Structure formats: C-alpha cells, structure tokens
1. Work out which structure the value -12500 belongs to, where helix-only ellipticity at 222 nm (-39500 (n - 2.57) for each DSSP H run of 4 or more, over all residues; to 500) was derived from one of I, II.
2. Upon calculation of mean count of other Cβ atoms within 10 Å over residues 104-111 from the atomic coordinates, which of the structures I, II produces 23.0?
3. Please compute relative contact order in percent (Cα under 8 Å, 6 or more apart) for structures I, II and give me the label with the greatest value.
4. Tell me which of I, II gives 48 when you compute percent of Cα pairs over 24 Å apart, for residues 224-335 alone.
5. For mean projected area of the Cα convex hull in nm², which structure out of I, II has the highest calculated value?
6. With distance in nm of label points 7 Å out along Cα→Cβ at positions 48 and 280 computed per structure, which member of I, II shows the largest figure?
7. Of the structures I, II, report the one carrying the highest value of mean count of other Cβ atoms within 10 Å over residues 72-79.
8. Between structures I, II, where is distance in nm of label points 7 Å out along Cα→Cβ at positions 160 and 176 highest?
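Taken together, the values in this text are just the output of simple stated rules run on the coordinates, not laboratory data. Computed from a predicted model, the values in this text were never measured in an experiment. Cβ atoms are built from the backbone, for glycine too; each structure is taken alone.
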Structure I
Amino acid sequence: MASALEGTAKGDQTYTSRGARALPRFHRWTIPRGPFTFSAPLAMSRRTVLKFAIPLVTLLLCLGCFELVARALFGRHTMHLGIEMWKYAKDVKIRHANPEIGHRHRPNAHEFLMGVDVQTNSFGLRDPERTLEKPANTTRIMSLGDSITFGWGCPANETFSARLEKSLNEHPLTPGRKYEVINTGVGNSNTAMEVTWFKEEGYRFQPDCVLVGWFINDAEPTPVPSSNWLAYHSYAYIWLDSAFDTMLRRSSARKNYQEYYRGLYRDDQPGWPKCQRAFAELATFCAERKIPVHILLIPELHTLGAHYEFVDVHDKVRAVCATNHLPTLELADAFPTDGNPRDYWAAPGDDHPNGKGHGLMAEKIDRVLREEHWVQ
C-alpha cells in the first residue's frame with residue numbers, strides 16, 4: 001500500500017491511496033516541518049532567489065555608495081575635465097531642432113565650470129546682451145567657433161573675441177565709431193554645425209565681418225545625442241568612463257591625439273568632406289551678402305613654433321579655403337617659439353588656451369585686422 005506521502009498519478013492530479021484528491025503532480029513531494037509541510041520545489045525556488053538576490057542587492061548598494069562618493073567629490077566645483085565637460089553638456093547645452101546644428105546653449109544659463117563663471121545671454125551666447133538689429137554707428141564682427149572660441153576654462157572677458165572688442169573700442173579704426181565682437185562659440189561643435197547655424201540664425205545679427213575659429217578637431221562628424229540613461233544622470237559613470245578612456249590612451253590601446261587628429265583628414269572620413277562643403281557654403285552665402293570672412297587657424301597646444309606638429313593639416317585646410325577665396329590667418333606663430341606649451345593651457349591635462357593664450361591670439365588678430373582693413 002502506498003503511503004499517504006507517495007500517492008499515484010492519475011491524469012494531471014495526484015491521488016492518495018485513500019482516493020482523496022491531493023496536490024498537483026509538481027507538488028506531490030512534501031517535507032515534514034513540525035505541524036506544517038512545504039513543497040520541495042517551492043523551498044528550492046526560495047533558496048535560488050536568495051542565492052541571487054543577496055549578491056544583487058549587495059552590488060546595487062555598492063554602486064549606490066560609489067555614486068554618492070562621486071557626487072561628493074565632483075558635485076561641487078572641480079577641475080576634472082571629463083566631469084566639467086559633462087556638466088557643461090548637461091546644464092548649459094540644449095538640443096537644437098535642426099540635427100545638422102546639433103546643440104546650442106540654453107538662454108540665460110549660469111554655471112561655474114572648469115574654474116570660471118559661464119553665463120549666456122538671452123540668445124544663448126557667452127557674450128554681453130545684444131540686439132538682433134545692429135545699433136547705429138556700430139561695426140559688428142561675429143566669431144564662429146567651438147569650445148576654444150567659446151573660451152572653455154577662460155574668463156569671458158579674456159577670450160580673444162572680448163579682447164578684440166575692447167581693443168577696437170579703446171583704439172577705434174574710425175573715430176567715434178563703436179565695435180561689437182559677438183562670441184557665438186559652442187563647445188563640441190564643428191565647422192559644418194557652425195556654418196549651418198550662421199546661415200539659419202547667426203546672419204540675422206547683421207555682421208559686417210565673420211571670423212571662423214577653426215581648430216583641428218573641426219573635421220569630426222556631427223555628434224549624435226546618447227540614449228544611455230547613465231550618461232545623463234550618473235557622476236560615477238562619467239568618472240569611470242573618463243578614467244577608462246585615459247587608461248586606454250596611455251596604454252596605446254586607443255589612438256593618441258596625433259593619430260586621431262590626422263585620421264580625421266583622410267578622404268574616407270565623413271567629417272572632412274562635410275567640413276570642406278561647409279567652407280564652400282559659407283563663402284557663397286557671405287559673398288552674396290557682401291560679408292567678408294576670415295578663417296582663424298587656431299593651433300593645437302601640445303607643441304609650439306618650429307616644432308608645431310600639425311603644419312600639414314593646417315596646409316590642407318588653407319588650400320581648401322584658398323579654393324573658396326577665404327583668407328586665412330595662421331595663429332600658431334602668435335605663440336613663442338620656445339618655452340613650455342602647457343603655460344598656455346587652461347588647466348593641467350586640458351590644452352584649451354587659457355587667458356594668456358587668448359591674449360596672444362587676440363593681439364595678432366587685432367594687428368592684422370588693422371593692417372589689412374578687415375573692417376572700417
């Protein structure tokens with residue numbers, strides 16, 4: 001006779017030897033626990049859940065603690081380039097409706113980034129408040145560019161645009177005339193993005209002259225917004241990502257800056273042909289409106305003078321500009337031929353020009369502008 005714990009199968013149910021209906025087949029084994037009984041598979045499933053739940057909860061707690069540490073370290077003012085650039089993208093930038101423009105600045109944004117105050121006006125420009133309509137008796141120059149023109153790590157009044165405006169007003173080309181140099185620089189933008197914005201919006205400021213601050217990374221493809229939630233919200237993620245990127249570069253697992261920059265100017269790269277088209281479009285657009293354009297070739301500040309390592313790339317860009325009748329101004333020779341290039345860096349590990357570097361560039365732009373009568 002089968003015991004009450006064994007049972008016999010009939011269909012999808014299990015019956016005891018007394019004929020009473022018992023548990024379904026998959027619960028037919030029971031384990032005595034005092035006055036109670038528990039099914040073996042149910043007990044096993046609880047043990048399995050606990051087996052995975054405890055390490056998972058521990059991991060989540062550790063990650064949470066790591067995030068808290070990262071926020072404590074970097075949630076205040078820091079000089080960590082990766083974190084500060086992330087804050088800039090998150091808190092100051094805004095996605096533009098035109099994907100070819102990519103992003104611009106929020107109007108009236110105010111943050112403290114990389115050791116300096118960053119404030120935008122009602123047009124989202126890091127510039128004094130302006131009007132679309134040019135004031136009477138005013139000559140207006142517009143500076144297009146990326147984070148260097150913007151003045152990353154440099155006080156707003158020390159950028160080459162601000163210095164040029166101050167010099168022109170202190171020593172005007174035409175007595176009694178006023179001068180405005182509008183800084184429209186936006187970090188992580190390229191030539192194609194800048195030209196598209198100028199053709200859609202920038203020209204409405206009625207500039208008498210346009211300066212394009214070209215830098216060697218301007219042949220990068222237009223950035224695509226990330227869909228990674230952590231990339232928008234986690235300090236720890238950005239900290240680790242930045243550290244991992246630095247480690248790869250130092251270990252040669254990723255291209256160094258020389259290989260990376262030169263690689264952008266290969267004909268099989270998408271950004272370089274787009275950059276060339278942008279120069280051609282800008283030349284045509286401004287020629288039709290009789291707006292003179294000058295391309296400022298801003299150096300990469302790892303080397304100076306006779307040791308400057310990207311002369312070939314500058315020559316390549318200069319040739320494209322000449323084809324489109326766009327005059328260029330080389331700013332590499334605005335810096336001394338000897339000395340330490342890092343003296344002109346915004347911070348250790350950040351080769352954006354500091355106020356001293358912007359000052360040297362502004363001096364040369366100012367001198368050549370006067371000598372060649374770019375404006376009246």
Structure II
Amino acid sequence: MEEIDLFRLSDDGKTLERCLDYNATSVKIPNSVTRIGRRAIGRSSRITTLKIPSNVTKIGWEAFFCCTRLTSVDIPDSVVKIGKMAFYHCSSLTSIKIPSSVTNIGEAAFGCCTSLKQIIVDVDNPNYCDIDGVLYSKDKTTLISVPGGFEGNFSIPCRVTKIEQYAFNGCKSIISIEIPNTVTEIGRSAFSGCTSLTSVEIPNSVTEIGKWVFLGCTNLTSVKIGNRVTVIGWRAFESCKSLSSVEIPNSVTRIDEDAFSYCSSLASVVIPGSVKEIGKSAFLNCTSIISVEIQEGVTKIGGSAFSGCTSLTSIIIPESVATIELWAFAGCTSINEIHFKHTNPLDFSFRNLDKTQVTIYVPKGLVKAYQEKIGWSYKIEEEKEEE
C-alpha cells in the first residue's frame with residue numbers, strides 16, 4: 001500500500017482505499033485512481049466538496065457513506081458502477097447527476113440523503129432515467145430512488161411494477177404515497193424512515209410485505225393490507241409508534257419476527273386462521289394492546305411473540321395451536337385470563353407471569369388433566385358457559 005498526502009492507495013495506485021485526513025473540507029482525488037474503494041471517504045464529516053477524476057470507473061460500496069457536509073459532487077462520464085449505499089446519509093447533498101456511462105447503481109446508493117431534491121439522469125443513459133428528479137429504470141417499470149428531500153404527496157406512476165429496495169428510505173417529509181395496482185413487488189426497507197407518512201394502502205397486486213418495509217414510520221396511523229399478501233416480513237412495521245389499528249387479511253400465512261414490535265399505539269389485533277405461525281417477538285412491547293384474537297388455524301406462537309404487552313388482559317388459545325414457545329407472554333403484567341380450547345392439554349410454560357393473578361380456563365371436565373400436564377401451581381378452572 002502507498003500513502004500519498006491525504007490518501008492510502010493500493011500498491012498499483014489505482015484504488016483509493018482510505019482518506020487519511022478526517023479534518024479535510026475539500027478533497028481532490030489523484031488522477032491515477034480508477035476505483036474508489038469501500039468507505040474510502042466514508043464518515044469524513046467535514047468534507048463539503050470533492051472532485052472525482054475522469055479515470056474513475058467504479059465508486060465502491062459506501063464510498064462516501066455519511067459525508068454529512070458534502071453539498072455537491074460531480075460524477076464523471078467514465079463511471080460505470082455506483083455501489084451500494086455509495087452516498088448514503090450524505091444529508092447536505094442537494095442534487096446529483098448520473099452520466100450516460102453508468103450501467104449499475106447499487107441499492108440505497110442515495111438513501112437517506114435528506115436534503116436531496118433531484119436525481120438527474122443523462123438522456124442518453126441506456127439503463128436509467130428520471131421523471132421530475134426521481135430515479136427510475138429506463139423502461140420506467142422500476143422506481144429506484146426518490147430524493148430524500150421530497151416533500152408532500154407522492155403518486156407512483158401506473159407503469160411501475162416494482163418499488164426497489166430503499167426507494168423512499170429517509171424521505172422524512174413525504175405525507176402520503178399512492179401505490180397503483182400495477183405494483184407487484186415492494187423491496188426491503190422501501191419506506192423505512194418516512195417519519196411523516198400517515199397512511200398507506202397496499203394494493204391487492206402485492207403478495208409480500210418484506211423486511212423493514214415500514215420500519216420507523218413513526219407517524220403512520222393506519223395501513224390497509226391487500227388481500228393477496230401472504231407474508232408480513234421481519235420488522236416490517238417495527239417502531240410504527242402511531243399505528244393504532246391494522247387488519248390482517250386471511251391471505252396472510254406468516255407473520256415474521258418483530259413484524260409489529262414496538263407499535264406502542266396498537267390497541268387490538270386479530271390473527272386470522274390462515275396464519276400458521278406468529279413469529280418470535282412479532283408484537284413485542286406493543287404496550288397498548290388490550291385484546292388479541294387468535295383464530296382457529298394458527299399452529300405456533302413464537303417466543304416473546306406478545307412479550308411486554310403490558311395492557312393485555314386476556315388471551316384465547318385455539319385448539320389448532322400446537323406450540324407456544326418460551327416467553328411468548330412474558331411481562332404481560334395485566335393479563336388475568338388465559339382460555340385454552342384444547343381437549344388434549346397443551347404442554348406449555350408461561351414464563352414471567354404472576355400465577356396468583358392469572359386464571360387458566362379449560363374445557364369442561366379437563367381441570368385435572370391440565371393440572372397434571374402443566375403443574376398444580378396454576379389456578380385452573382372450567383370454561384364459563386356462554387349465556
């Protein structure tokens with residue numbers, strides 16, 4: 001490796017591996033460089049301007065990650081590839097131009113650039129284009145990146161079939177997003193960090209809500225999920241602290257880990273029988289949930305699924321449930337009734353529940369069978385007959 005002034009270069013001098021001066025405010029990259037490596041200038045928080053030489057063909061993964069004072073950058077028409085998160089969280093960057101030479105732009109290349117107003121693409125670029133400063137694939141079927149500084153309401157064009165990963169990531173001033181029924185795929189983290197987004201409707205054309213899709217949308221109060229969605233992914237709605245209600249359609253077969261964790265305004269939830277598994281920590285620390293209805297058909301309740309739901313007072317476990325993992329209802333300090341519908345006593349353990357406070361209700365004639373199965377320390381009574 002060779003060190004030249006502010007930089008550490010590869011032995012052949014062609015790859016910029018690291019900027020050595022964290023206090024530099026302006027950077028001129030040596031003309032010998034053809035590749036800017038991973039995080040080469042990342043986290044250089046004082047840099048406001050930089051010049052990329054005309055020999056550079058590749059801007060690496062996170063090359064300028066978190067250069068929070070960078071206001072402008074010129075990408076030369078020698079660049080072919082812009083790596084993943086190359087300019088992620090460059091929160092002072094206001095505009096960027098993509099030359100015709102660029103054939104590959106990695107995911108979240110311009111994510112969370114909260115001052116970015118437009119992404120302009122050269123009209124001769126064969127793979128990409130822009131519409132009103134928003135980045136799309138050339139055929140306009142994939143929405144790739146909305147500038148983080150976009151404000152107000154956004155309507156996705158009807159030609160779009162795919163919303164790319166991180167497409168709206170960190171768009172803190174978007175209030176509403178209209179998704180047409182031409183969209184069939186929503187990439188991970190597509191709307192994460194849209195902290196002003198208040199409501200959204202997932203069309204029936206979408207079959208999966210992937211991981212992190214609405215993570216941290218703290219002002220999202222309601223969501224309508226289309227009736228063809230089968231999976232609600234890992235952390236899909238985590239920390240949507242204003243989400244007060246959600247209707248899970250009976251097309252859903254799986255709710256993944258942490259899907260609704262820390263949704264502290266969610267008051268009630270109905271898990272349809274189409275759902276076979278409630279993932280670990282799926283509703284962790286949903287502190288306002290009062291009631292949960294788990295319908296017949298659900299077979300597994302994952303560990304810590306409802307842990308920390310401190311307002312939950314009662315729960316009905318249908319006979320279809322075969323497995324309740326450890327800590328599923330741990331820390332549910334208000335729970336006083338658990339209703340089992342199983343004619344064959346289910347082997348379970350409710351850790352961290354006050355046994356003096358909780359009454360377990362079981363089908364008629366099965367009190368002794370449950371006592372022998374789960375222990376005599378629980379208060380177990382026959383189910384009350386409906387009047």
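1. Structure of origin is I.
2. Numbers: I: 16.1; II: 23.0.
Value 23.0 for mean count of other Cβ atoms within 10 Å over residues 104-111 corresponds to II out of I, II.
3. Going through I, II one by one, relative contact order in percent (Cα under 8 Å, 6 or more apart) is largest in I.
4. Value 48 for percent of Cα pairs over 24 Å apart, for residues 224-335 alone corresponds to I out of I, II.
5. Working: I: 29.7; II: 22.1.
Comparing I, II by mean projected area of the Cα convex hull in nm², the maximum is at I.
6. I
7. By mean count of other Cβ atoms within 10 Å over residues 72-79, the leading structure of I, II is II.
8. Values: I: 3.3; II: 1.6.
The maximum falls on structure I.
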